[in-house]
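Laboratory data are not the source of any read-out in this text; all were calculated from the coordinates shown. Owing to the predicted nature of the structure, the values given are computational and were not obtained by experimental measurement. Cβ atoms are built from the backbone, for glycine too; each structure is taken alone.
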Structure P
Amino acid sequence: MLIGILQTGEAPDALRPASGDYPDMFERLLVGHGFRFRTWRVVDMDFPASVHDADGWLITGSRHGAYEDLPFIKPLEEFIRNAYGEHVPLVGICFGHQIIAQALGGKVEKFTGGWSVGPQSYDFGGETITMNAWHQDQVTEKPPAATRVATAPFCENAALVYDTRAFTVQAHPEFEDEFVEGLIEKRGRGKVPDAQLDAAKAALGAPLSSPAVANRIAEFFKHPRD
């Protein structure tokens, strides 16, 4: 099964030698599930010719906001709607979660409660899932077609499912602790309150549920479809 990675941002230059870029992180996250991968840098306007160029699509995180007036946003929303209409499965993480919701009628904005950084716990239908987070933007109004499948006090729409067509998650199952520690120092200082960054850094090392989330993503992609 070929998974097309739609890259909407990139890791900081200083962190890439050790952690790789976002597509590398997703390939590591989903290793062992039998997928093949190809990346399109949609952030640079490199789009697939067709929604059928891959068997499923994964939209990465980004430092950009889904609501920003950037050249790649509208074409990406159109691509999402086309893939959704053709029942080609979509998975979105962080920015990917947000842009899918926005393209399908939801609302994305900066959360008035501020940033979410480092290990965070989410209620997935009674199961506690812990992932690293890095965001202030979030889906504040889910689309009519979406069903909420995970939530937290600081992130109401933490994961959404759109029948068998899309599965999206706000947090970052692909972010390992070392990468988050690097983000704290390379992107966080001066943007996120220092006290919050220091607390997040101290919390690193908590057991993460990344394998469980990877299994959910893989099962979603492999779900039988007409």
Structure Q
Amino acid sequence: MLELQDLNAFYGVSHVLQGVSMKIGPGEVVCLLGRNGAGKTTTVSSIIGFVKSRDGKILMNGEDISGLAVEKRARTGIALVPQGRRVFPLLTVEENLVIGGRKGKARGDSGGWTLERVYELFPRLRERRTNLGSQLSGGEQQMLAIGRALMANPALILMDEPSEGLAPMVIEEVYRVIGQLASKGMSILLVEHSLEQAIALASRIYIMNKGKIVFETTDPAALTDEVRERFLGVG
């Protein structure tokens, strides 16, 4: 589905992504781990088009989308749940969802995502549908950000630090929903600092360090204490 081939990206003269190659297959949950500043968010930003890659390729279903504008990349079936949620604070919950809507059929599911289906997935959003984005808790904003992405009927969702700033019980609820989406065949890139829930869901795990992929596995058991301490700073 999505493949990065030797991707390089810069901020000014700073070489942030240095030959990054990775892939996400149909129905896969891929987890991208790394310390703060490793290049994870830049990878996501490069995929969606916020950061222009200098060379290398970004392939979506075999098509090179590296030169496409953000909105055209979205039309290929990519949706983003950004770091920090970034819901529209002066729009209601329902307006936030509607603004993200796009007709289509969700991959691996029986039909496209609608307001009603998002409300079934997140009953709390139905209860809060007339509240402004600024009136929601952090957990509710994260649910809204995921719901807004689903309304685009994507084939692939990029989730950048979905657990950031959330209480443990809210993280469990968010990951319950992510697991539910994964079980229905949604392709997901999970970008996290370090989180056991993400690792447990992953079909493939990558670790970044200083802008490079330094570790890859399809077996969570391969993330030994030695690997975690070496690349993530945790045991």
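Some observations on this one:
- Source structure (of P, Q) for Rg and Dmax of the Cα atoms in Å, for residues 92-139 alone, computed value 11.6, 29: P
- Test item: mean count of other Cβ atoms within 10 Å over residues 52-59 calculated as 20.4, pick one of P, Q: P
- Each of P, Q could give log10 I(q)/I(0) by the Debye sum over Cα atoms at q = 0.14, 0.17 Å⁻¹, for residues 68-115 alone, but the derived value -0.37, -0.52 comes from P.
- A value of 2.9 for distance in nm of label points 7 Å out along Cα→Cβ at positions 44 and 188, calculated from one of P, Q, originates in structure P.
- With percent of Cα pairs over 27 Å apart derived as 32, matching label from P, Q: Q
- Once mean count of other Cβ atoms within 10 Å over residues 20-27 is computed for every structure in P, Q, the highest value turns out to be that of P.
- Comparing distance in nm of label points 7 Å out along Cα→Cβ at positions 60 and 132 across structures P, Q, the highest figure is found for Q.
- Here the criterion is relative contact order in percent (Cα under 8 Å, 6 or more apart), and among P, Q the highest value is seen for Q.
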